[in-house]
Each structure stands twice: as C-alpha cells, then as structure tokens.
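Please go over the structures that come below.
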Structure I
Amino acid sequence: MDDTNGTTDTGSTEEDRPDHDAFSVESVYADLLSRAPEDRMEPRMAPLHRAMEILGEPNRAFPIIHITGTNGKTSTARMIESILLAHDLRTGRYTSPHLSRVTERISIDGEPVPDETFVRVWDEIKPYLDIVDGELLVAGEARLTYFECITILAFAIFADEPIDVGVIEVGLGGVTDATNVGDGQVAVITPISLDHTDLLGDTVEDIALEKAGIIKPGAFLVSAIQSRDAAQVLLERAQEVGAEFRFEGIEFGVESRSVAVGGQVVSLSGLAGRYGELLVPLHGEHQAENAALAVAAVEAFLGGGERELDTTLVRNGLRAVTSPGRLEVVRTAPSIIVDAAHNPAGARAAAKGIREAFDFSRLVLVIGALQDKDAAGMLAELHEELGGMLEDLCLTQSTSPRSVPAADLLQAALAAGFAEENITILPGLDDALEWAVMKAEENNDLAGGILVTGSITVVGEARTLLGK
C-alpha cells in the first residue's frame, strides 16, 4: 500500500442489523488489523493461490484491468471504472488505502460495498481462511496478513455479485503483491518513481522490475510516460511474456488541455481514436495524463486497442469522475484543499496543480508525514514549486502510530528553505486546521488558501474534521 490509514473506522452497529449476533464492519476491521499492521507486506503468493483454490477460484470469475505504478493509481482506477460504467458494464474496483472507512476499498458500480455484503462475505470465507492460516502456522509461516485477507475478500465479493470487470489496484509493487493472484487482461502502469525503496529497491529500474510482475502472458500493457530505465524494463517484460504494449507519448497521450471551472477540458489521442473536448473535473496536468492512460486502458480492454470508443460514452464517463483527497476543495472562505501526495513526485504534481487551477495570492501549508516517507523531499518540492505563495507552514501529524512526530519535521522544513519564524508546530490536526484558517483569514485576504497534504492519514482525518 502506498500509504495507510489511521483514522477511526466506523460502521453500522449491531442494533442496525436484523441479526444482532452478526459481525459489524468495525469488528471485521478490528479482526483484520489484529493480523498485522496495514503496511506489513509478506513477499509471497502461495497462500493467496491456496485461498483461491479453496474458495473455488474467485480470482478467475471475471476479467481484470490491473493497475500498478508509484503515483496516480487510484485516480486512474476511478477514471477507468467511470468509463466502463458509461458503457453499461458492472464494475468492481479495489483500491487502497481508504480515507475514512474500510469499505471504500471495495466498490461495486462506483459505490463502496454495502456493509451487509462486506460482513456477510467475510463471515462466509473466514472458515476457509482459517484453514490457510492453520497450514501456514504448521509450516512455520505467519498467518494471512491484513492486506492478503482484504484482497481475498474483495475477489470473493466481486465473484459473489457478480461483476463484468474488476479494476484492481496493487497494494505495493507487483510480483508478490496479493492482488497479483488475479491475471490482468490489461496491465496499466502509472508513472514510476522512487517510493518504498526499503521494500522495492533503491533505483527506478529495480522498482520497475517489481511492478512489471503484473504483466501476464498474452496480456496488454498500457504504460504512462516513464523514465528510460523504467520503460526498458517494462518493454523487456512485455516482450518476454508475449504481451502487446503501448506507451504514452508514443502511441497515445494528451493532445491539449485548458483550465476550466471545476477542472479542465482535454483532448486525447487514444490507441484507436481521438477524443476531443472532454471535461475532466479534476485539477492538474497529471490528471489529464491519468485520463489518457484510462482511455487507452479501456480501448485495450474492450477492443484490443483497435476499436475506437464512442466519444459520448468517454465524455460521460470522465465527466462523472471523482477522486476524493486529490486536490479536493473541502471548504471555501477560506478555501481548504486536501491532497494525498505522500512522496516528492506526488508533492510536485500537487503543487503544480495548485498554481495552475487556483488564484491564490498566499497559501498556508499544513503537512504531516508517515515514518517511511521522504518528508524532506516533499517539503523541498512544495517550497520550490509554490515559491513566494507560501508564507506560513504548520507541521502536524495524524493519529496513525506511524506518523512522524510534528516537531521532528522541523529540520527538514528548514533544509527545504522555510524560514523558522514562519513555521508553527501543532501536533493536533484539529489545532493545526484552526490555526491555518486563522492565518488564511488575516488581513481579510480573500485570495488566501490552505493546502493540507503529506499523507493519506492526514488527509483522511482532515476530511473527517471538516465534515467530509
């Protein structure tokens, strides 16, 4: 998982359901968390295949569009899903992490899976997962992890519905990611950069090699623009397994884009057609590139990249896209924008989107980070890209046990170029937001805004505190 959520997960109470003895969403979530921290990944696939075997192979019950990369996975997944929905296909989308509730990770037709379904299917599969756990313990291995279990649950729910197509986002990497138990008909790879270097490798080439593991024999690779080293790795993998391949900037891409109210208007060159004047209600050049990737992925899925899509359906699909926590305006007067950037590349994209889409004369920055992230790199990118617009910085933290203590971010902020007299440290996110609003409203400056970023845990908690 690219980031993990430490917010309080709430669900319906037992009194809300007819069967008072049934598990609630929150008790299932507690059960999952008791297995391992959300960010713990086991580099293995055998237990996933064993679980699928016992459950009747739900991983083979529907075709899959599989998505990996470093940044943009969730937004791209949501765009793919929305275009498929416009084509009257029943979709299942699996993404991570969640902002507020664990059910957000498993969506049916664009909506979080109903609590009843989430709990019922978990109750049905748990005895079988206990069998796998028992076999693992006998072999001296750790039982199924949180992420392994919720991935199995997602496949089981999608098979139970059933769905026409699964849009599946990896948790981390590719080769040994739990989601790789499914064979993607289309492999979608968003931009690759350095992240999770302790697990995936400390070069872009190493990380690309791990992510290339989702490219299966006979599949269709659709890739965003990549660095030369990453592109070479993906190309070699595709050739090795006999997968067709198309790269943004060569076979498809963004032809033009312009800022519009609530987002942007883009014209895209796809694999089989051109799609002009599309409204994408999301901000930033990176979201236009995500849209091009999504359209190409759907072209590959529906027509092998050789059949043009109905432009009206593409237009309807993209117009309906939402991506919570991605340059999302959660309050006005003053404007508060949240963005789940959690690495330097994501911070750079968010900052460019802010500059392009919002007419701020000054911006208050509220940031918190998790311990395995490059907070110094994020702060440096934000300072460089936002320049003189940034006047005040608040260092804070979420309630996640993995949060960097707010005070520990001070040296990174100073090294990034922030003046010490403009830095405030407030560990409580509620206090940080209140302070930021006060700062933004100083001098009755109507062009002042607030950016909250640094991790999904900070963004998730901020959205909750602000009533989202």
Structure II
Amino acid sequence: MTSPALPADGPSPHRGEVFRYESFATDADSGMLSCRYSLDGRSFTERVTLTPGPRWNTPAAQAAARLIFLLAGISYYKTAAPGVIDLGGTRLSGLEHSFLREFYLHGLGEFAYRNALDLTSLRIEPSAPDAAPEAPAPAAPSPAPRRRALVPFGGGIDSIVTVQGIRRRADVALFVVSRPGDRLDAIERPAAVSGLPVIRAGREIDAQLLRSAELGFLNGHVPVTGILSAIAVLAAVLGGQDAVVMSNEWSASAPSLVHDGRPVNHQYSKSASFEAAFRGVLAAGPAGLPDYFSALRDRTELWIAGEFADLTQYHATFRSCNRAFQLDTRRRLDHWCGQCDKCCFIDLILAPFMSAAALRAVFAADGGGPEPLCDPGLAPKFRSLLGSGTKPFECVGEVTECRAAVLLAARRPDRGDCALLQELAAEVAGRPDAPAAAEIAAMRRPVGENFVPAAYAFAQR
C-alpha cells in the first residue's frame, strides 16, 4: 500500500545534535537495571525492576541487561531524533551494530513518516569492527530437562492462543511488564483465567517523556515490543526459563504503507525480520540466554481467531481495546470502547467464528456499548481495514485476511440482519482482487516459515 508524502506544515521539526548512550548498571540486591542516556546535555534515566538475586551477576544476565540498555534508548533518542548516535563506552560487534541501526531505522519508520523526517543518514558511532564476532562455544550435550517457557502476555487473542498451545508442551509462566505497581485489568483478568504463574517487571520511563509537549519533544510510535522482548530475555535468565515465546503472527510482517519506496511497518518489532535479527544477536551471546521465537509466526489472524473462538473460558475477560491500556488511569476504560480501530478489527476477525449474540455480549460487558459491526458510523474504519485508503497504524491484520473475514462472517445465518457487514461483504465480493475460496482456505493453514523448535510446534488442524 502506498501513500503520498506528508504535507509540510510550517517549519521542519527541531532536531538535536547527538544522542549518547551513557551507561547501565545492575543491582542484584534490589533487582534493578538503570539505563542512562543524554541528548545535547539533557539526561534521561530508565529503570527496570525484576526479581532480585545472584543470577543478576551471571554473564547471561549482564548480556541481557546490556540488550535492554541498547534497545530502550530509542524512546529517548526520538525526543529530538538527531543525526548521530554516540555509543560512548559501549562497544558493539558488527552484528550488533547492524541490528541496532535496523532497529532505529525500521522501528522508527512510522515516527519518521508522521514527523516528515528522513533518518536514512543516521550514524551510529563508533563504527563496529569489520571482523565478525567470535561464535560462542557449543554447550556440552546434556539430558533434556522439562521445558520451561516464559510467555509475554497482553491479554489479547494472540497471547491467549499461544498460552493455551504452549502449556501443553512446557511449564509456562506468563510475563507482564507495567509501570511499577500498576495493574491493567485487561491483562489481569484473562491471566487469572489461565491459572498460570505471572512473572512481573516494572518499567519506569524517565518522567520527562510524560511531558513531551511541554518540553517540545518530538512524539510518535516506538518499537516497544522490541524493548519488552529484551526485558523478557532478562526475566527468563533470572527465572531459569529456556525460551521466551512471543505471539507475533504472520501478518505482523506486512507494512502499514510504503513511503518513498521504503516500507513503514507499525509492527516492525513484531515482524519476522526483527525476530530473525534478534535471534541472531542472542545466539552470538554467552551461554545461558534463552531461545526466542514466536509461536504464531506462520499463523494468520484468521487461524488465530478460529482457535480463540473455541476458548470460551476467556470470552468474558479478554479486551483488546486501545483504551484499556492508557497510561493515564483517568482515561483508561474498564470496558471495550467499541470505536477504535483495534475494536473494529477484533470484531471483524472473530465474526466468522463466534455467534453474533456472543460477540455482542463481549462488547456490551461491563457497561460497554454496541458491537462495532452494528454501528454504521464505523464504516470508514472497517473500509480502511479492507484496503480503502491507508491501513491503520495499529496492530491489526493484513488486508486480505480482513477481506476473507468479511466474506466468511456475512455468510453466517445469524448475520443476515447486520446491514453494515452485508454492505462491506458486497463491496469486497465485487472487487477483482477479492480472495477466492482456495485463498481463504489457505489462510486457515500455516503460511510461510517460522523459528519454532519442533518441541514447541503447534499441531496443525
């Protein structure tokens, strides 16, 4: 999907001179990682808290803490997006240098697009050595212990499907990152339904970021899943888990749009390219780092929705609404808003597999409102999901998946009275690129490649 260049509204944004990585430090007694950065003399500190204990002092934990330091810096760099990043005393291998630059360029693709910035000339100094990093020595073979998996859990249909699939193959703990002491109902309720233990991390961003407008910072999306992935790796090292199992599906690799010949992907740090690069960095690290992969990499949102529809124990508690995750608790909703792009997508992708009555009950629960597909005023949002105009900058499925969902849902006998759905389905069916029956059937099976070890692979059905 292509998009025209953004119009120039007034002067170009003010950009800084140099962003600098200062240092990071770990405290095993308090279980805290402190990461320090600066930008043209302004200092920033981010803190991450996890379980205290002696494992913090292992080479694997220090390597994981360093990865968090490297990736979390992006949140502070984007306040003024200078053309130079100074690594200070941090030295990177060639592999790490390439990975970090791609993380900045592609992870900030949406940020750059929205702020009309060109980051392609970004320099990360000093340059990495030309020599490839020395590969770690292979570990001696040992009897395979019981698998222990850490699953980052957001309470949505993707992570719920992952949890239910992986728990049949390993001992599973859920992993949740939030502001220290904060609890998000949209995560806590389905986590309770799972009955699984929860490992928590507190992430405290520098308070200056919460004053972005006041301080004149640039603002926009950062690849937060990449940062959370690094935190999960450290949590797994500290907790003795052998794998961090993500829930990033096939469509996360599809760009939101193409601008000036370059893909812009809101979900870059959920994409297959990020997963492959991050796995490469971990593989080059010391022994004791966990495996990292997405259990859903070769599964479509259509497949995931079909699986979730059978997990009826979660239907009353899951909530994939943007308003459920607001940092400002005064703006956070305890029910589905029924209006945002995410609400529309979740309704659309589940409509082929859940009854109309069940989905209406989901959106009406806890004081919510009508189901999005019953609201004609949301037609523009649904049409954007179906490829009319720019795809929303949200974690939503690929256009063909959405078109398939519309066609399948409209055929349900309990959806004949849903005027908006029938109208959308007629529009899709009349398109020359409407998905054929064989294409829809293919989306219900694995698509493409994945990095899932055989011991963790989902059964195909």
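Laid out as a table, the results:
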{"item": "Answer label among I, II for the case where helix-only ellipticity at 222 nm (-39500 (n - 2.57) for each DSSP H run of 4 or more, over all residues; to 500), calculated from the coordinates, equals -12000", "result": "I"}
{"item": "Mean projected area of the Cα convex hull in nm² - structure with the largest value, from I, II", "result": "II"}
{"item": "Which of I, II leads on FRET efficiency 1/(1 + (r/R0)^6) of positions 325 and 357 (r between Cβ atoms, R0 = 25 Å, to 0.05), largest value", "result": "I"}
{"item": "Per mean count of other Cβ atoms within 10 Å over residues 333-340, the highest-valued of structures I, II", "result": "I"}
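Every read-out reported here was derived from the displayed coordinates using simple, explicitly stated rules and does not represent laboratory data. These numbers were taken from a predicted model, which means no experiment stands behind them. Cβ atoms are built from the backbone, for glycine too; each structure is taken alone.
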